[in-house]
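Below you'll find a set of structures to go through.
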Structure I
Amino acid sequence: MSDPQDALDAIGQLPDVEIDLAGAAIQLARIDAPRLDWQAATRHLSRLARDAVSLSKDLPGTDLTARAGALAQLITGRHGYGGDTETYDDAANANLIQVIERRRGLPVALGILWLHCARAVGWGAHGVDFPGHFLVALEGQNPTRRGRAVEHRQMIVDVFAGGVPLAAPDMRGLLKRVEGPDAELRPGVLQPMSSRSVLIRLQNNIKSRRLANNDLPGALRTIENMLRIAPDTAVLWREAALVNQHLEHVGAAVHCYERFLDLVPQGDAALRTRAAIDELRSRLN
């Protein structure tokens, strides 16, 4: 296979619907841990997909409860995946190769495996941008008496807890644990995520841990790889500029700020960015 950075650059040019989510996560993992056996991880993904297709053959219609149960049986039961509650902040929990090796991971890493299996079967599913805790939604339809689908449905599952279905009170309780006792469900809290957004959320876990450890070069590498798969994400260009600025990479910081302005040419953020560029250019002269 090509160099993983080349693979990420190619992913960055794809329409979102064409992104192989788990495959892209493997490429990101290869860069962070090049000595790991990524080929074994890729074979495991193929096995998960085959197992999911096999399990799906005996399921009734569009029964979301049956689908959630089958995926839980496969991923949590047969293959032993679960949330890492003991070493949650270990960066290995966001590296899909290591997640596959350890069978433990963060919600978003486990969610990628769930989405991989669901999509292999052809089931509708997407990530949910829930505050502080990635969730997965399985999609279905309610047929009318004449057999034509008229109502779209979804079932939210907590993959970190093994695929437990969540009703509104469960999600409200989860939100209160993340945001405090006054938090309530609100519009947008179950926002569907694109494949790119899922990958960005996965890498944000690595970036934030490196920043917390004052590993600015490592954080910058993570942001640069995020930009490979999402080159039009303005906030990432601004983050890259700020880290470069802290590292005294003045020319690189100016370039990243200019790319931010290409994407966000107006508003307060643009004004602050132009001021930062002026200050940096004065240091180059």
Structure II
Amino acid sequence: MAGKARYHGVMNAASLVAPLGPDCGLVTLPGADGWMQGRTLYGGASALVAYVAAMRALPDLPPLRSGQVAFVGPVGGEVEPVVTMVRQGRNVTQVRVDLLDAAGSVGLAAFFLFGAARPANADYPAPTLNPLPALPDEDVPADRGPEFIRHNFELRRAQDQRGRGGAPVIRRWLRLKHASGLDPMAELVLLGDTLPPGSVRAMQRPGPISSINWHFNMLDPAPVTNDGWWLAETAGEYGADGFSSERLRLWNRDGRLVMSGMQCVALFG
């Protein structure tokens, strides 16, 4: 295990992953406190660390097409990424990344699928959302939501529904407050798990929630949007026995779907 490397800088996303290199060992992530959700980095930030670790350890990878992320335990400000090439084929490369703590325990296990473009036997575009919710002028009040949201994100409402009750769906326009310094694909990994699960609208009383896993597919190898704004949605599809199944989607400013996923969430209280 290599010695710890310490970095200091602003709390943007690029600074968070700055220490990661081809064989970085145990590192301290700068500004990690600004990305924490309780005892752990929030899901998108920890998945970003794993993704960037893979890209820097294996710099010639084709575009990211899909990811499977298991949130095993807390991921703190000190992590050791372990990157494993599982299989490299002619078009598809599969990579595993484990994020370990100082004691060697796994906090996150990710499996990424990278795929080079090839002639398509089926070719059809991602669907466009119609009607597209308007982008309001006012942000969601800054005194609401987790601290990492208030530090790093601008959120604006994309639905009339508020509070508990009604359909278990949450939609928000979102963008980073500070330029991420990331490539577009890495930025979507960071943003894709930002909202709480839609099932919180169905909870009978407030209580803790915890994401258990996250599977996502990238629908554009070079995603773009206008002014940094993306439309995010989490929708509860089933909730019982303390668990919910969630559908996660992300559209660009023009309403084109760029990321689609699923998640299992534990509901407590």
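Quick notes
- Of the structures I, II, the one that 10.0 was derived from, the read-out being mean count of other Cβ atoms within 10 Å over residues 179-186: I
- Read-out helix-only ellipticity at 222 nm (-39500 (n - 2.57) for each DSSP H run of 4 or more, over all residues; to 500), computed value -18000, structure in I, II: I
- Origin of the value 21.6, where mean count of other Cβ atoms within 10 Å over residues 51-58 was derived from one of I, II: II
- Rg/Rh (Cα atoms, Kirkwood Rh) from the coordinates reads 0.95; which among I, II: II
- Among I, II, structure where Cα extents along the principal axes in Å, for residues 187-226 alone as derived comes to 36, 18, 10: I
FYI, it's all coordinate maths here, none of it is from the lab. Here the structure is a predicted model, which means the values were calculated and not measured. Cβ atoms are built from the backbone, for glycine too; each structure is taken alone.
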